[in-house]
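Presented below are the structures under discussion, each in the form of structure tokens.
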Structure P
Amino acid sequence: MIWFWTEPIRENSRMTSVDNLHIDFSLRGISGNIAVSISPNTDPDAIGYPLLSYGLPVDFTRGFPVCRATVTYPADGYSAIFGWTQMVRCTDAATSEFEMDPIAIYNEVDTPFAWYGTRPELFDAPSRDSREDMSWECHSYLCISPDAVLSRQVQAVAGFSWGFTIAGGDITLASATALGPADWDGHLGLLRTSYPSWIFDAGFVCS
């Protein structure tokens, strides 16, 4: 089951829209849920942007999306190990195709996961220092390995898309939208080429 809602929150004395998506899944006979929120970045300091800027101003990041995806799954230990992988395509890149989007610290690490662990939270807050027209789209997938942490085999559980566009200097956030198995399968070529020592199963794993 998938459901959406938009709720207003008060931020700095003005109303800001928060877009929410919930995706239910079943894995190994246990029901789980992914809760996704997409909100504009109204306080770069609060989400740690100064840690990335080497002391440079970070106000340019205001208005860009902040994405959080939390996992609820009532298993424990190795049974609750997941990884998030994601792909991005943007019109200011050298290619118009999707590319892998690891966090910077993993650039030289042979892993498809940007976040990994026991029910890991996905957190991402992309931005641009220019307001030139462009679009940015991300596909994020929650995944497992069938034997938890032993083999380099990836099975997708569920996924969602999100992103933003800039037009005429204005930033518009894209609502989070659930992705299906066919969307995942469309990325298998990229995944297998980028990580040839890993196995990527087709479709979504379900039980």
Structure Q
Amino acid sequence: MAQQPFTNRHDNFITEDEYLRMEQSSDTRHEYIDGCVYAMVGASLYHARITANILGEFRNHLKGKACEAFMTDVKIKLGSSYVYPDIVVDCSGTEANDYFANAPILIVEVLSQTTRKRDLTTKLFKYINLPTLQEYVLIEQNTASVTVLRRAHDWQYEYYVLGDSVTFESIGLTLRVEEIYDRVNNHDIQEYRLFRQDGIEPEWNG
């Protein structure tokens, strides 16, 4: 989801307690990262479709199991920072009055222009230091590319493109990249479909 700075930390530092009080009474969600507050603004249709595709697959797969998938509205505490991932799978058995995912094992972020830098740097560092996290997934919306970092693989970058299947090892689910991009019509998807219509199985490089 897109973001915009709510305050410049160098001019107007907000404490953790001030953020938590503000967030309880605010109609707009905000992330709080290293003293700076970012308002969560509307997402593109591609972003919304990708997120909905993954959430639907995760929830179907996890039905009746201990872990549960949430989208956007559940916070994660990262030290003194607080963020709302696009999708989080949590296994703590959170109750109705909880506001946090207490034991996230899988986090998904769909990259946008305003969040890309933080998702790839600040958030990445904070996420992989969560003791329960097993996988961090980054998904492009304007190209067809999925990146997965796994604790079991020392947080190395692993890339997946059209024609590949992605296994979310922490929950035992495999999805084709095409399924993740269902109803998305970016340039990569258009080219891939043209190849398939011509009976060609492309060796896709993204």
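At-a-glance table
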| read-out | value |
| --- | --- |
| Structure with the greatest value (metric relative contact order in percent (Cα under 8 Å, 6 or more apart), set P, Q) | P |
| helix-only ellipticity at 222 nm (-39500 (n - 2.57) for each DSSP H run of 4 or more, over all residues; to 500) from the coordinates reads -1500; which among P, Q | P |
| For FRET efficiency 1/(1 + (r/R0)^6) of positions 53 and 189 (r between Cβ atoms, R0 = 25 Å, to 0.05) computed as 1.00, the structure of P, Q it came from | Q |
| Structure responsible for 1.1, with distance in nm of label points 7 Å out along Cα→Cβ at positions 125 and 149 calculated and labels P, Q on offer | Q |
| Which entry (P, Q) yields the derived value 16.1, 43 for Rg and Dmax of the Cα atoms in Å, for residues 45-108 alone | P |
| When mean count of other Cβ atoms within 10 Å over residues 101-108 is computed for each of P, Q, the largest belongs to | Q |
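No lab work stands behind these numbers, since they all come straight from the coordinates. This one's a predicted model, so the numbers in the text were calculated from it and none came from an experiment. Cβ atoms are built from the backbone, for glycine too; each structure is taken alone.
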